[in-house]
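Listed next: structures, encoded as structure tokens.
Just so it is clear, none of the values below were taken in a lab; they were calculated from the coordinates. None of the values given here were measured: they were computed from a predicted structure. Cβ atoms are built from the backbone, for glycine too; each structure is taken alone.
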Structure P
Amino acid sequence: MIESLLVANRGEIARRIIRTARRLGIRAIAVHSEADADLPFVTEADEAVCVGPANPAQSYRNVEAILAAAKSTGAQAIHPGYGFLSENADFARTVEASGLIWVGPGADAITAMGDKINARNLMAAAGVPVAPGTTDPAADLDAAVVAAAEIGYPVMVKAAAGGGGMGMGVATDEAALRTEYDKVRSFAERMFGDGSVLIERYFPRVRHVEVQILGLADGRVVALGERECSVQRRNQKLVEESPSPAVSPELRERILAAAVRAGEAVGYRNAGTVECLLVPRQRDAEGDGPDSEEFFFLEMNTRLQVEHPVTELVYGVDLVEEQLRVAAGLAPTFDPDALAPRGHAIELRINAEDPKRFLPGPGVIRTWVEPTGEGVRVDSGYVEGNTVTPFYDSLMAKLIVNGATRAEAIERARAAVAAFDLAGPKNNLPFFAELLENEEFLSGDYDTAIVTRMR
């Protein structure tokens, strides 16, 4: 097993990785910005190194500073968490070229999945369903207009190099396409340094479901069930649950098999997520028939996901431990041929944002009392007295609950939300209290527009 691990991240995910590392007897090394010096992940690490000022480009994305920290502390491996450099293929290659172990998928897999068009084409060749769309970037507006006419409106205009719900627009006709194309292309050039644009069929009502995969050290790829991620605001996830209430046993078998094929197509190793859209089938006159039987590949996230804890609770595994074992060339702790889910888990992302418009609201945490009890887990990045700064993502903590059934998990979520005593920064706990009483959510028959309908 790896003996020393540098965590190239911050906040709750850094703290969560450090927790597993220390449980396994691995020396945990944190890197942090000047703004984060007092956060728990820094104090809980065995060693910590400041790598720069608050600006992420000068600290958490500062490759030279992070590699220097690894060298000075004698780190054997680097875990990138999620965000920042986690899906940067050049960073992965540099880490390995420096003689360090990269705890993540190979750089080639990151590169292959980092471009949405390339990823779509690879998946189609592997027999994974993809939505109707372009197989090459729309070189200019005229090409986009021709492509949209062939695909059929409405269409989604996407930044080919984008991710995380950024760089997307919907066009219902040619006039809208002309506006959205220029907007997305400009955004993509500014944010990703690549203005390539993909045109794809847009489905007005969809569910967002993803599959957790793990590429093992022996070359096999396994799927650890699916997660429902349809509660979103501005294409950003707020709630995840596993298993999905929309997925029938027959559909689950198909979607998990497709996710495994996706991983195999790029020789995937370590943890990753295959994201899909489920398109509801029209019900008959009597209202009968399955809701979601058609699915399409959306993208592959070549890293650990924010929402990985719901899979951990349903499958009884520590995904960070499994990542470390794969990186070290070791077998998993579980039997890949006997994976069996148990119960239901739900994750709520506790953000420093107002619960109505979801605008950021950083500040000093005056009160922070986490809920406890059976089936309740909190992965947090802060404690009382810390300051949530405007420099980074607004995520403060993840409240995860599990129960024998979805109904029991929801009941525990209600109690946990009510018991979470948080004051100082604005927070979205009131939104979750509302959601957990919402009939549409309670029914399990909801889609990605549920938050819009609530507001």
Structure Q
Amino acid sequence: MRVHFIAIGGSAMHNLAMALHDKGDQVTGSDDEVFNPSKSRLESRGLLPEAYGWFPEKITKDIDAVILGMHAKGDNPELLKAKELGLTIYSYPEFLYEEAKNKTRVVIGGSHGKTTITSMILHVMHYHNKDVDYMVGAQLEGFDVMVKLTDTNDFIVLEGDEYLSSPIDKRPKFHLYQPNIALLSGIAWDHINVFPTYEEYVEQFEIFLNQITNGGAIIYNEEDPEVKRVVEASTSLIKKYPYKTPLYVVEDGVTLLETPEGDMPIEIFGKHNLNNLEGARWICQLMGVDADDFYEAIATFKGASKRLEKIAESESAIAYKDYAHSPSKVKATTEALKAQYPDRKLVACLELHTYSSLNPEFLKEYRGALDAADSAVVFYSPHAVMIKNLEEIKTEQIEAAFKRDDLVVFTNPADFKTYLFTQDFKDTSLLLMSSGNYGGLDFQEVKKYIK
């Protein structure tokens, strides 16, 4: 098959391009700019466009499928040419469904935890040499690519994102997969630019449940009140299996999970991650992995990239970075690190970087999110606010939203860096939460200061 990618450089898009290339398809693509790691990874397979920009002459009648990335615009010259020629145009999730429609589709949905749960499932399958197709939103240890497609595997495990499919398809991605087995981890308002009210956001998960095939199954986190309400109200002809956080204890910075064979030390920590683990166990069970085999494998799981990722450690201090940016993720991650090292001071830093987090209307959702921290710091860039065409945010608004009198707010990257690297980190846990990099912070530099 000959496939052309419009906006091949995106995180998801370049991984799909590599997966199709590895499967033996003929892959081409265009983009107006490609950054690392996408650039070097595409280059290694000979898929990096020779020149940046959009070239309608690349779009010819012999192309079997055009895949349109979110980065492209609706008036993209290559897209217009593809429409003119009557070519088959897919969004990313549409194409994944087309490749997976004859497989058992396992879709992991939720406002938070979906990348970690998907990663746990794939880790367990990989550990036991069970080959499955997949799409996950983070780089995993032992996996070369974030997307794998074959003509032979029975199962495909898909991370179910609720964001839009493409510039010309405004449906959330996870509405297109039609799962046979699904999981719902949590519902907490996000993507305010697309779903301006909480009710509209919740409705997307109700639609997701309706997309599960008749006779299929939903595994759901019964500790999340909104998830419990939405699932139990669903009249779809599906089986419903609730799960909750398993029993565990923390001793000297080590989490011990209670199992039928006794307490077992695990690499991950935090109540939210133990909750994720139980959801993954249920899914693995439905995919044919029994509890004993699951526990054996999960004991070696170190976490998905950028999710509570340890970046430095000494005898008396430790530093983690985490992708957390939505209020529920920030709260869960901050509480997890404080619970893991209760006798250490916790310095929690959050960068407001996404459209939702920089929206004055949404800011109030962060109330209490940093309460578990001993020192709480918020960084945001006024330039990022301007680029996103949002209202100007004042420091007073940030302080009022978080409801902490001692909150420290920075808008200048140099000032934030000076603050960070003049701290005494003895007997301290440092948490850096962001989907960005604090205006240019080198996370590796943190190692010099954790002594």
Structure R
Amino acid sequence: MSQQTHKIWEKDRNHILHPYTHFENFDREGSVIYSRGDKHFIFDNDGKRYLDGIAGLWCVNIGHGNQEMADHIGRQAKELAYYNTFEDAVSPPTAELAAELARLAPGDLNHVFFGTGGSVANDSAIKLVHYYYNIIGKPEKKKILSRDLAYHGSTYLAHALTGISGTHSAFDLPKELIHYLSAPYPYRRRDGQSEEEFCDVLIAEMEEAIIKIKPQNIACYIAEPIMGAGGVIVPPKGYHRRTAELCKKYDILYIADEVVTAFGRLGNMISSKDTFEVQPDILILAKGISSGYVPLGATVFSDRIYDAISKAEKENPYFSHGFTYSGHALACAAGLKNIEILEKNRLCEKVRQLGPYFEKELASLQDHPLVGDVRGSHYMLALEYVKDKHTKEAFDPAINIGKRVYRHAKEKGLIIRPIAHLNILSPPLTYDKNAIDETVSILSESLDATLEDLTAEKLLS
């Protein structure tokens, strides 16, 4: 570490509280300082180059250092960086982006509320749903169906929607509003159970929960098309369509959280309808909406909801929800340019072409002694590690198997995301065949190195 880098390292260590900090590790190791990016590469402050296997954090879909985007942001900042959008004000890029999102969104999702990220978009969605039901005279509809291992953010309400229970510790979240259904986790289904049978069980569980809670008390159901931070869990075929059918049957609004899956990661701009046969009532967008160049999120909702809430009442003439940075001009300009770049460079088509190759090459690691499951779709993939491949016994969390593999991969020039017994891959959509091949090669070497470490430390039976 150079002297300059060490100074930055110390300032960070002394003053920044990072998201999801493990305090003991951070106190011992501090941060890696990344200072530059180029397409699907990221460079640390001392110039070492890494393949960015996680697109920053599911975000940088058009790749790092895009000159066209940088120039566009600069022009917009000079022209108008910010003006509020409260009631009677708007900037051109804000209106243009709203229209573009309505064009891309399926069905009658023609209305947009802007925020600064996915957590805010999900909080806004729940507030909107409750407001809608209050307006139409169904104030008892308040409960929310979410899922174990779901990730919907970390603002107060979005954190409660998140079904990763380990993240809830010592936070007083409004979990009385939420009922968590089982995660649609095929790898962990009962022995001898087919995926079709597993899907039937999940749907039966959901309907039983609806009946028990009572449909008149349930406002909405929220789901990621593929669960992201919970483990890149791809549900059984037909699962999303059948959950949507239950929602329609029992008058429950369906929220599709596409913070990760939209804008090309699965090969489509929006995944719900094209990939999973679901027409949501509300669509949540963030991350890839601006490829992370400027923070931006959007809650996109139906004509049905807008028609109800837009009828002013004498005692309640205002929609009293919004933020200083809702519809931020610079962020929306970045969102518009991002969509243009994605479409012009045919990045969705590229992901559809290379995604199956990525899946196949990564699946070649399935035979490694540490690997229990390789799963995902296109540019959203994961490796799950097990102590015993036959029983699927998990590693002791204290071993931190995902972090061990991550460290070896980083040393060899690849950034992957460690989550307990998992490693996740979600690279920029600029990732080409060479990057895929290098990624799989480094992962193979890193798994071998990790196996050697565990054997030497006598941590394998």
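Have a look at P, Q, R and say which one yields 57, 30, 27 for Cα extents along the principal axes in Å, for residues 5-148 alone, as calculated.
Numbers: P: 57, 30, 27; Q: 47, 32, 31; R: 59, 41, 27.
The read-out was computed on structure P.
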Quiz item: With distance in nm of label points 7 Å out along Cα→Cβ at positions 29 and 421 derived from the coordinates and found to be 2.0, which of P, Q, R does the value describe?
Solution: R
Self-check item: At a computed 16.1 (mean projected area of the Cα convex hull in nm², for residues 117-372 alone), which of P, Q, R
Solution: R
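With distance in nm of label points 7 Å out along Cα→Cβ at positions 53 and 381 coming out at 2.1, pick the structure among P, Q, R it was computed from.
Working: P: 2.1; Q: 2.7; R: 0.9.
Label of the source structure: P.
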